[in-house]
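Structures given as structure tokens follow.
FYI, it's all coordinate maths here, none of it is from the lab. Everything numeric here is computed off the predicted structure, so don't read it as measured data. Cβ atoms are built from the backbone, for glycine too; each structure is taken alone.
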Structure 1
Amino acid sequence: MDRLIYTALTGLTARGRGQSVTANNLANAGTTGFRRELIAAEGRYLTGGTLNSRAQAGAPSVATPREAGKIVATGRPLDIALAGETWLAIQGPVVKGEPTEAYTRRGDLSVSLSGVLQNGDGRAVLGQNGGPITVPAGASLEIAPDGRLSARIGDIATTIDRLKLVTGRDLEKAADGMFTAKEPLAVDPAARLTPGALESSNVQTAGALAELVEQSRGFEANARLLGVAKDLDERTARLMAVEG
């Protein structure tokens, strides 16, 4: 009977994890540049000298589809939409006292009170040399399709830096929603962006809602199966009981 119980329990765990992932996708449906996640669980069989009769759901793994969201024109000078496999380098978490490098598709940029260029998550945007970009006080910023940044004061425009644009194909999504690589990626001179536009989330709300309903029903079915297994186990124990 333990075979049925553990099989149902592993399925219950996978369904619960799937609900959490789908709910997070829905919560970020309006987040600029957000990449949705998918949950998957594979069947695992216990092998041995006898018949392989026990199948359990493996630990659910999370995958991030590569398809981009829709490009929406905003007309705002500091909004950028990244083309193809282009990613924007930003400052990641501090590890052992040293800032790390992360990557994002979120292009709603702004200048902080201290003059540092940042994205909508409040992360400092990195220049082509790997350091945060600082904008001169009182200057208006212009962004070219190749990532070059020009600070304009009056009629004078001066190139101050260039966004660190990379090509990211083997990135891993961290728990905070940022993407990382094993080693900092090199600048891609061919990378391009579209000024005055943003990439929306690639979450399809209607589809995510349908997934959530399906996962909820699957969770309930596994929960009922656990109840059935418990009932069968108790009845079997009563039938096998020997009265003294």
Structure 2
Amino acid sequence: MYDDRCIAVYDSGAGGLNITKRIRERFKSEDIVYFSDRKNLPYGDKSDGELRRIIENNIRKINGFCPKLIIMACNTVSLAVREYGISSPVMLLGVYPKVKNNKKTLLICTERTAKSDCVKELLRENKSLTVSPQRGFAEEIEKYLAYGVLPQIKERFKGFHDEFDFVSLGCTHYSHMKKEIGKIFNRAEIIDGADDTFLSAERYLKTNPSREKEGKIYFTDKNYERIWAAL
């Protein structure tokens, strides 16, 4: 059986473009709607009540496209949906922090993600985990993708010694800076929770494929068409 409904990718900005690119390359027949909520960026400075209203409203809008799958390509959204118990009539796939048990791991993430129940639990379970909240980093990456102004990454991490086995990217925006972060922590392996999300999406789409055709991608915010073309 074929399922020709679209895939929806939901992010507060450009963070989800990398996982969208991977899906596009792997499943060329699928139609994709990239739903970006730039007007509410950043999500990290919202109160719990405000963030919940924003996410619930956006998921309702996204379901209006009649997708077969919604990929929440934002760690903040994914964790909020889990903690608030937000539901959807179609499957929701999230992106969550990834760590290596009993290995020295640095998790870089937004301030809201650092305060989440998920990260608190990871800290209790992994004594070798260090969490580093990065205020404004996602917004700087948005500006870089839009205007080409490279963030001062070395300044952000100058207080860290290169003593980690792994550096975990706890925000999908950071994937756009993976090479630059890798140069700073050149002895560590960079890991990304979005990799697991892609694998989950891949398994789902293999069993719920679209008919053979040339799939299209649609952007709810036209500003991301130019960024997409440059990736």
log10 I(q)/I(0) by the Debye sum over Cα atoms at q = 0.09, 0.12 Å⁻¹ was computed and gave -0.54, -0.78; which structure, 1, 2, did it come from?
1
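Starting from the value 1.8: which structure in 1, 2 was distance in nm of label points 7 Å out along Cα→Cβ at positions 21 and 173 calculated from?
Values: 1: 0.8; 2: 1.8.
Comparing all candidates, it corresponds to 2.
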Here helix-only ellipticity at 222 nm (-39500 (n - 2.57) for each DSSP H run of 4 or more, over all residues; to 500) has been calculated and equals -11500, so which of 1, 2 was it run on?
2
